[in-house]
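Below you'll find a set of structures to go through.
Please treat every number below as a calculation from the coordinates, not as lab data. Note that the structure is a prediction, hence the values are computed from the model and not measured. Cβ atoms are built from the backbone, for glycine too; each structure is taken alone.
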Structure I
Amino acid sequence: MRLVLGAVVAYLIGAIPIGFVIARAFGIADIRRHGSGAIGATNVLRTAGKTPAILTLVGDVAKGAVAVSVGGYVAGVTPAGPALAAVAAVVGNCWSVFLGFRGGKGVATGLGAMLRLVPWAIVPAAIVFVAVVATTRYVSLGSLLGAVGVPVVALVLGYPGVSVAAAGVVALVIVARHHENITRLLSGTENRVGRRAKAA
């Protein structure tokens, strides 16, 4: 029962629509009607600018980390608690109950969750992300490669199986949420970072 309660708490924390709230504070009535329609930092950057994007990024990473900490605490002393909380937080971000089960793509919230769950596995993934974005200017490609790399590195580093499994599920969610980006990447029409967004 405590495990389920911890997951619910983590979901609700992850579901807090940071980007939506910040974009609105900076004059964007509904970020979902602009650009990609997502509420993450990348779409906020293209739509509202650097400052709200940075605030969104920090907020999403923070809520992922807090969700794992609080959800794991509520779940009790069990390795499955933080792992389930990490997945629940990302699910909350992607399908927020506060936004009619719409939301972001899980990257920043997933980063925060993984920083609590498998911190050392983030280092190589972050290097890949930075290198890919710097050379291609495709944030989506860097996010996908980084996300997929986390469970692989976590496995190599010997993290508990339940943590590796959670990282794998988070990676799958992120890939699924990027299905439109993947289509555009394959067709050569994906937006590069730095371009301003048009209304959706």
Structure II
Amino acid sequence: METLEVVIATRNSDKLREIRQILAPLGLRILSLQDFPEVPEILEDGQTFAGNAIKKAAVVARRTGRIAIADDSGLAVDALEGRPGVLSSRYAGEGATDPDRYQKLLQEMAGVPPGQRRAAFICAMAVASPEGKVEFVEGECRGEIASFPRGTQGFGYDPVFFIPELGRTMAEVEPELKNRISHRARALEKLRQVLPTFIKGSQ
């Protein structure tokens, strides 16, 4: 039987690597937007993570003729009333680096005392078929904003996202453990329950 191809709607190599590792047991051939340079950048103009994920998955499925999986994820900080939220990747402006973004966050959090630095990584993940069928799920990982960055693993806001139960930031957690506890891992675990209905329809 021919291996089913699924397109992950991202050009982010770090995100792609995580998703590939978590979905590996399904035996899919996982492609990304790096394999489809003709697909344009998709404007993430939704007000919610779910809205952005659904839009990306639907567009990519339609343009590539394959099942597409898209996520939109970010950091929601209680003391900042949920910011940076859907603007997490654009928090420090276009072209900013990961350190630019988390350093801006640390500056905003400078006067917030311990115990009031709660935050959550949130991931909405959608899967869409070329025919227009769409489903989405969400995963969450709760923690706190550290006072300074620690660790070299991961990407994004990982160095300043402290997990009290582990006593480490997400950037200090080995990839195998992160792929069990992260917001993206939790969303993907839920997505794995949904995917079979899409896969059966494509075989």
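Taking helix-only ellipticity at 222 nm (-39500 (n - 2.57) for each DSSP H run of 4 or more, over all residues; to 500) from the coordinates of each of I, II, which one would give -23000? So the calculation was done on I. A value of 14.7, 43 was computed for Rg and Dmax of the Cα atoms in Å, for residues 35-82 alone; which of I, II is the source structure? Going through each structure in turn, the value belongs to I.
Each of I, II could give mean count of other Cβ atoms within 10 Å over residues 115-122, but the derived value 17.9 comes from II.
When mean count of other Cβ atoms within 10 Å over residues 11-18 is calculated for each of structures I, II, structure I gives the greatest result.
Work out the source of 25 here, i.e. which of I, II gives that when relative contact order in percent (Cα under 8 Å, 6 or more apart) is computed. Matching structure: I.
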